[in-house]
Structure 1
């Protein structure tokens, strides 16, 4: 869960000069479980089956962070559930706290946090801020994402923050399972909406196999699968036509 305890210069932190190319992660001091893979993160391809793959890749390109790193956070925070709401008010794929953290990240409307691309963009923006603060050390960045930036430093990372970093590392290592998995293309709140979309998609894309998987009571995933060439063409058309 994202906690924003305090930033001394709230306004100036947002004035970052983002780069289009992913910045290199490295370990200077404690790096937890990330020590052996930090330098490889930039080159890790994002599996085709990752939910909201295009959203992660767009945010990664905009904020100069590895898409696989962002996807690992989304996996650990919500299991890619765009409708997830925690008891402490964290919302969506990246579990952005409302209202303080969300507004700090430029999201002033609570409803927009349920939009997966908006939510992923906000989480990526926050992680970019933390990368500047912690010299691109993924261990400290993740600890601060969970525990709050004012409570983590290279000289002191609380046990809970360190455990969270290790947990996201395990999620990162598990991203490969999505290579052969169906692609989640929509996350809908009701089964009625899911069934309607299922009919529409089957009519428009008959060569693609679609199914509905109930993730939670308020989260119904529509998944697509098929031959690699068919899926590539479908995703290109779908991503161009659908704006979340």
Structure 2
């Protein structure tokens, strides 16, 4: 007799609901390619994303580790327009302040201005995004000491990164955002979350208007320190004008 308490995977869910197994794109992309080309894609088409595909991606998210192997994730898939609109209002309230400050601080930085424009687009079209994945943790959220707070969130962000990489592998656009969660109380009301479930991150999912591609990052030697901060033996020396021949 099957163990009714055993966790269900993606195929088990399909069997239980009687849904036909969809044709899902295989996740055959090399992990290095996914990591090197993953970027935040915020401009997403309103075209629907199959529930089966989203569940498949979250199954990969669940492969991430959690503290004490508690596996205390909860994921709320927001597809209802009215619920998305409530989160959108919270997002716009936070962005009205954050975005204004960001534009002033980066007025002379064209690259940052383009990034802010992408966020602005997402804010204005939030209700049109087909799926909002709200990643949550079950359990009492600590507020102090800092070490305990850090440990708490350390159980959700590895799974969020797995979700982002899985989305990249099937060419779905995705990004990690937190501004809509500035009021945990209001988000709990919007999503009917019990007080012991805390929303930690939002990942909008949809087919992208743009495309993935190689990203520009600082050289690894610039950010690696050996034994003590400031000792950077792997850093490439900067050439002086007199050194160039």
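Which one of 1, 2 has distance in nm of label points 7 Å out along Cα→Cβ at positions 208 and 232, as calculated from the coordinates, equal to 1.6? Intermediate values should be presented prior to the final figure.
Working: 1: 1.6; 2: 2.9.
Computing distance in nm of label points 7 Å out along Cα→Cβ at positions 208 and 232 on every structure in 1, 2 gives 1.6 only for 1.
Using distance in nm of label points 7 Å out along Cα→Cβ at positions 40 and 64 for the comparison, can you identify which of 1, 2 gives the largest number? Walk me through the numbers on the way to the answer.
Details: 1: 2.5; 2: 1.6.
Biggest value here belongs to 1.
Quick check: 50 is what I get for percent of Cα pairs over 26 Å apart, calculated from one of 1, 2. Which structure matches? Write down the numbers at each step before the final one.
Values: 1: 37; 2: 50.
Comparing all candidates, it corresponds to 2.
Out of 1, 2, which one gives 1.00 for FRET efficiency 1/(1 + (r/R0)^6) of positions 144 and 168 (r between Cβ atoms, R0 = 25 Å, to 0.05) as computed from the coordinates?
1
FRET efficiency 1/(1 + (r/R0)^6) of positions 88 and 192 (r between Cβ atoms, R0 = 35 Å, to 0.05) computed as 1.00: which structure among 1, 2? Don't skip to the answer; put the middle values down first.
Details: 1: 0.70; 2: 1.00.
So the calculation was done on 2.
Could you tell me which structure in 1, 2 was used to calculate FRET efficiency 1/(1 + (r/R0)^6) of positions 72 and 216 (r between Cβ atoms, R0 = 41 Å, to 0.05) as 0.70? Could you put the intermediate results ahead of the total?
On the way: 1: 1.00; 2: 0.70.
The read-out was computed on structure 2.
Among 1, 2, considering only relative contact order in percent (Cα under 8 Å, 6 or more apart), which has the greatest calculated value?
2
Values quoted throughout were computed directly from the atomic coordinates according to the rules given, and no laboratory measurement underlies them. Because the structure is predicted, anything quoted here is derived from the model rather than measured. Cβ atoms are built from the backbone, for glycine too; each structure is taken alone.
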